[in-house]
1. One of 1, 2 was used to compute FRET efficiency 1/(1 + (r/R0)^6) of positions 185 and 249 (r between Cβ atoms, R0 = 41 Å, to 0.05), and the result was 0.70. Which label is that?
2. Looking at Cα Rg over 2.2 N^0.38 Å, for residues 177-224 alone, point out which structure of 1, 2 has the largest value.
3. Thinking of 1, 2, which structure, once distance in nm of label points 7 Å out along Cα→Cβ at positions 41 and 201 is computed, gives back 5.6?
4. Given a value of -8500 for helix-only ellipticity at 222 nm (-39500 (n - 2.57) for each DSSP H run of 4 or more, over all residues; to 500), calculated from one of 1, 2, which structure does it belong to?
Structure 1
Amino acid sequence: MTTPEASPTYERIRFETESSTAVLTLDDPDTRNALGPAMREEVADAVQRVRRDRSVRALVITGAGGHFCSGGDLRSIASAGLDNQGWRERLHDLHGWLRDLITLDRPVVAAVDGAAFGAGFGLAMAADFVIATPRARLCVSFIKIGLVPDCGTFYTLPRIVGAQRAKELMLSGREVGGEEALHLGLAMELHAPEQLLPRAHALADSFAGASPSAVSLIKRSLAASDDLDTRLELEASAQALAMGTTGHREAVADFLAKRAPRFQWPG
């Protein structure tokens with residue numbers, strides 16, 4: 001049995017585990033939760049804590065103070081004084097924990113209220129499920145400051161909205177409100193601000209009853225190559241593994257005994 005890690009002291013985020021759900025809250029009101037260097041380090045540490053803690057079955061990411069994340073910290077960008085290689089290394093550091101988040105073998109729910117701009121938009125799109133409020137404002141804002149999208153947006157956005165719409169959002173830099181985000185598929189659900197976190201918790205908590213192996217295999221297979229033959233081979237391999245798991249055997253036993261399923265998506 002592993003001993004739970006002591007909770008670290010963070011300055012720009014809050015991180016807590018409630019039952020089987022971890023909650024990561026961006027909390028830097030002076031910058032509207034901008035993803036500056038210090039916050040990125042803390043987020044990276046929290047993501048690693050989730051990866052190590054097998055008792056965590058889902059992760060919720062949200063922002064405090066009426067905003068999700070306003071993007072990168074332009075002050076730190078302007079004062080960084082990095083050359084081309086320096087910026088590459090800085091992005092590689094970002095990609096390290098971002099890859100760990102996108103490939104996390106457990107569900108990630110982003111609860112978006114207020115601004116999700118630039119890197120904040122990318123962070124939200126790295127989640128498996130995005131729920132938002134009507135006052136949410138999402139924007140791939142990089143072109144407005146002469147940059148290209150980062151924080152994984154080149155990978156995530158076309159997979160969510162398709163290539164043509166991804167180009168339009170990237171090249172226009174326009175804001176998308178909550179209702180349009182729902183229409184475009186950037187958000188899965190829309191909820192009033194006071195209902196946003198309770199709904200995020202309900203979604204995340206529901207996975208306490210799901211097969212961890214099945215969840216992991218589904219996420220891994222969806223993230224793999226888009227080639228049909230590769231997909232079919234992955235499907236065969238993943239299903240063969242899932243068939244041998246305790247979660248599958250217990251679910252079949254519950255079905256045959258006419259017991260309620262252990263995993264049920266919250267209504």
Structure 2
Amino acid sequence: MLEKVCIKKVITPVEIVKVQHLNAEIWGSQAIPSHQLLAVVQNGGLIHGAYLEDQLIGFNYCFVGYQEGKMYLHSHMIGVEKTYREQGVGELLKHAQQDYAKENEFHLVRWLFDPLEARLANLSFLKLNAVSCQYKTDYYGPLQDDFNEGLPSDRLVVEWWVERNHVDDCLDELEEIAEEIVPWSMTVDGLPVLDKDGEFQRDQIFIRDAYLLAIPQYLQKMKVESPKLGEDWRYKIRTILTTLFEQEYAIVRVKKHKEYVNFYLLVRRSLLAL
């Protein structure tokens with residue numbers, strides 16, 4: 001299927017309306033109005049559409065950002081029609097964005113995503129070799145769409161340096177020696193739980209070069225079956241990641257596990273060529 005997918009810029013009002021319809025289908029009330037999408041595209045922004053036999057099945061929306069004296073592309077939203085998720089469409093869209101960034105001399109692409117969403121973590125860190133060392137607490141405030149409802153809208157800030165086409169040579173070795181920051185286990189209902197006995201302490205000092213931190217493989221399933229457990233993951237991951245980021249660690253990779261959880265690989269920033 002993937003070889004038949006065509007990625008192209010979305011420009012015309014008719015194309016924009018189709019993007020907005022897919023946007024609304026995925027994000028519900030949080031969808032961006034078509035007039036705003038059109039205004040952004042006509043004033044320096046970019047939307048790529050993924051088309052299968054002329055049917056829009058995905059999109060990626062970004063605009064120019066400026067912070068701390070440097071310009072970059074801010075990738076605000078990516079969406080793929082439900083039938084075609086986890087088949088590589090998102091990765092195709094991101095690489096089209098990378099090509100655009102290179103052609104227009106942008107060295108950096110930034111985006112935000114929920115740190116508990118394993119699918120987006122895999123795309124960001126495993127497939128694209130992005131990094132993160134910033135955590136935003138309840139960034140958007142309450143969100144009511146299907147993906148976000150029920151939890152504070154915490155986000156990781158992801159940085160993707162588009163010329164960095166390979167993973168640092170040291171990461172394989174660091175992944176081998178990395179230990180879990182806190183343990184994870186299973187509830188009697190067959191759901192993963194993090195640090196059941198509360199071993200993590202906010203004031204502890206971390207000294208190893210690398211650590212692993214579990215995240216649930218299926219956040220949305222957990223939210224339905226046990227909302228309280230979803231909240232427990234949110235607040236524990238928030239505390240652990242903000243602590244590690246303050247101590248100069250960065251997320252650089254996802255380590256996949258057979259079932260229930262995946263792991264963030266956190267490495268001392270001083271060991272990375274960032």
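1. Structure of origin is 1.
2. Details: 1: 1.45; 2: 1.34.
For this comparison of Cα Rg over 2.2 N^0.38 Å, for residues 177-224 alone, the top structure is 1.
3. The structure behind it is 2.
4. The correct label is 2.
Only the coordinates and a few stated rules stand behind these numbers; no lab work does. Computed from a prediction, not measured in an experiment: that's the story for all the values here. Cβ atoms are built from the backbone, for glycine too; each structure is taken alone.
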